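Trainee: Structures for review follow.
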Structure I
Amino acid sequence: MIIPGYLDGYEPPIQRSPLVDGSDLMSHAMFWPAFLATVGGAASAPDAFGVDPADLEPIVDAFLAPDRWSVFSLPLSGHCRLHVVMRNHEDDGGVDYVLDPGTGDVSIPLAAMEGHFRGPAFAWPEVVVAARQPDPDHTSAERLLLLVPACADSSRPNTAVDLISEALTTLGARSGVRQLSKELLASPRYWGPCRWTHVDDVLVGLGPATYRRHGGDLSPEQLRLVAAALQAGDIGIDR
């Protein structure tokens, strides 16, 4: 599997790509409680799905395999694809959200969930709209829950909990669903609340750790491309 430019910069260089399509893992019965507990940082995920945390060990081990970095991918607007990468490099592990523009240009970093975290990647309205984009392989509920861990928005509506609860129930959660929804929205381990606004008609984050900050790591063209791929459009971020 290739994500343009993603593996560049490692020393020594990575000679053989460890990136593998994670689609098969997503069909595993334990995928969602494992993903939401690890990537989402939600301790209540196993209970919500009625599973013993010990039963998650095989799939968590797969998430952490050093020679196979699972990638969960979503098509977005245009030719773009959003990749969630389980980065299992020795002494440099984490979870990356990156956007492949689909043009052959290098991928655009959106979030890095690790000790030296970067993010958030998305405002809440972007997650809602991106979750509803056409996808032959994933439901809107699956898309929503893949995106939520990299979202933080201090202006999100109260209905955000309801929408996540509905997605969780669709995918098999049965108890403590609202509690799990609130945990997923809290982003306790990483960036915390983040405000979003428009600068030069482009949606940007005001948090100091976000890649999508005006005048930060990404060029104005990249900021525009990300916003267009997520199709936030005129949803009204400044509520």
Structure II
Amino acid sequence: MVREFFFEQRSHLFTALVAECQDVLSEAVSKHGQATLLVSGGTTPAPLYEALSKSDLNWKKIKVALVDERWVDDQHSASNEALIRRSLLINNAKNVEFTGMKTLAATAAQGQAETESRYAKLLQPFTLSIVGMGNDGHTASLFPHAEGLAQALSEENQQLTAAISAVQSEVTGPNTERLTLTRNGLLKSERIIILFTGEDKLAVFSQAQQAGPVEDMPIRALLQQEQVPLELYWAP
């Protein structure tokens, strides 16, 4: 089951979500001495990150890592790492320990082992993972019918990360080579927040909540599990 939080305005959504993230991360630091926040790219969560960067969290005890990444240079306009560095790793969070996915390897498949090693060193379970959802039902870089999707979604696959080659579409854009958390990697989280906006995506989400192949709408991999609590934050 998904706990759903609907807001009339995006500003109200982000005010509530910032407060929730602060509470979750602060509690984890208090209990465990550290916390791990996994974040997604895209324009939607940027206001959340910017507001969080100004909060008085004990950032020395919080580690930040990516949920997924396009296989592009970290200076590229499509780089999730670049977005996080611009929007979250600033202000009070400017010295946070950050784990990226992109390596110097030529391809995501060739770089996966190094990225896997990086992520294995992060404290598990991850305190909080923030993911989005596309109009095609993808989440992280788990795209419908992508090369590598079946392995990434397999319950037997204990790897945290996987290389993905998506089928190019309006949603993927030209950067189809990705590295992403696997189903198993995402489910290493204590909590997962699904964040998106707009009536069109809400309709897609409602469709994904119905029975159907996970390969058609990979966000179903999260919706059909009962290990990790899910929360939806939505506004028009």
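Trainee: For mean count of other Cβ atoms within 10 Å over residues 95-102, which of the structures I, II scores highest? Can you show the working numbers first?
Mentor: Working: I: 22.0; II: 18.0.
Largest one: structure I.
Trainee: Further question: Out of I, II, which one gives 18.5 for mean count of other Cβ atoms within 10 Å over residues 31-38 as computed from the coordinates? Intermediate values should be presented prior to the final figure.
Mentor: Values: I: 24.8; II: 18.5.
Only one of I, II returns 18.5 for mean count of other Cβ atoms within 10 Å over residues 31-38, namely II.
Trainee: Now for a separate question. Comparing mean count of other Cβ atoms within 10 Å over residues 63-70 across structures I, II, which is largest?
Mentor: Numbers: I: 16.0; II: 23.9.
Largest value of mean count of other Cβ atoms within 10 Å over residues 63-70: II.
Trainee: Determine which structure produced the value 16.4, 45 for Rg and Dmax of the Cα atoms in Å, calculated from the coordinates; the candidates are I, II. Walk me through the intermediate numbers first.
Mentor: Working: I: 16.9, 50; II: 16.4, 45.
The structure behind it is II.
Trainee: Where is distance in nm of label points 7 Å out along Cα→Cβ at positions 23 and 39 largest, in which of I, II? Kindly include the intermediate steps, with their values, before the conclusion.
Mentor: Numbers: I: 1.6; II: 2.1.
Going through I, II one by one, distance in nm of label points 7 Å out along Cα→Cβ at positions 23 and 39 is largest in II.
Trainee: As an exercise: FRET efficiency 1/(1 + (r/R0)^6) of positions 127 and 207 (r between Cβ atoms, R0 = 35 Å, to 0.05), calculated from one structure in I, II, equals 0.70. Which structure is it? It would help to have the intermediate numbers written out before the result.
Mentor: Numbers: I: 1.00; II: 0.70.
This value belongs to structure II.
Trainee: Looking just at FRET efficiency 1/(1 + (r/R0)^6) of positions 135 and 199 (r between Cβ atoms, R0 = 25 Å, to 0.05), which of the labels I, II belongs to the structure with the highest value?
Mentor: Numbers: I: 0.25; II: 1.00.
Comparing I, II, the top value of FRET efficiency 1/(1 + (r/R0)^6) of positions 135 and 199 (r between Cβ atoms, R0 = 25 Å, to 0.05) belongs to II.
Trainee: Continuing with the same structure: Could you figure out which one of I, II the value 3.8 for distance in nm of label points 7 Å out along Cα→Cβ at positions 47 and 103 was computed from?
Mentor: Details: I: 4.8; II: 3.8.
Only structure II yields this read-out.
Trainee: Output the label of whichever structure in I, II has the greatest value of relative contact order in percent (Cα under 8 Å, 6 or more apart).
Mentor: Evaluating relative contact order in percent (Cα under 8 Å, 6 or more apart) on every structure, the highest lands on II.
Trainee: Comparing mean count of other Cβ atoms within 10 Å over residues 119-126 across I, II, which structure shows the greatest value? Intermediate results must be reported in sequence, preceding the final value.
Mentor: Numbers: I: 27.2; II: 16.1.
Once mean count of other Cβ atoms within 10 Å over residues 119-126 is tallied for I, II, the winner is I.
No lab work stands behind these numbers, since they all come straight from the coordinates. Computed from a predicted model, the values in this text were never measured in an experiment. Cβ atoms are built from the backbone, for glycine too; each structure is taken alone.
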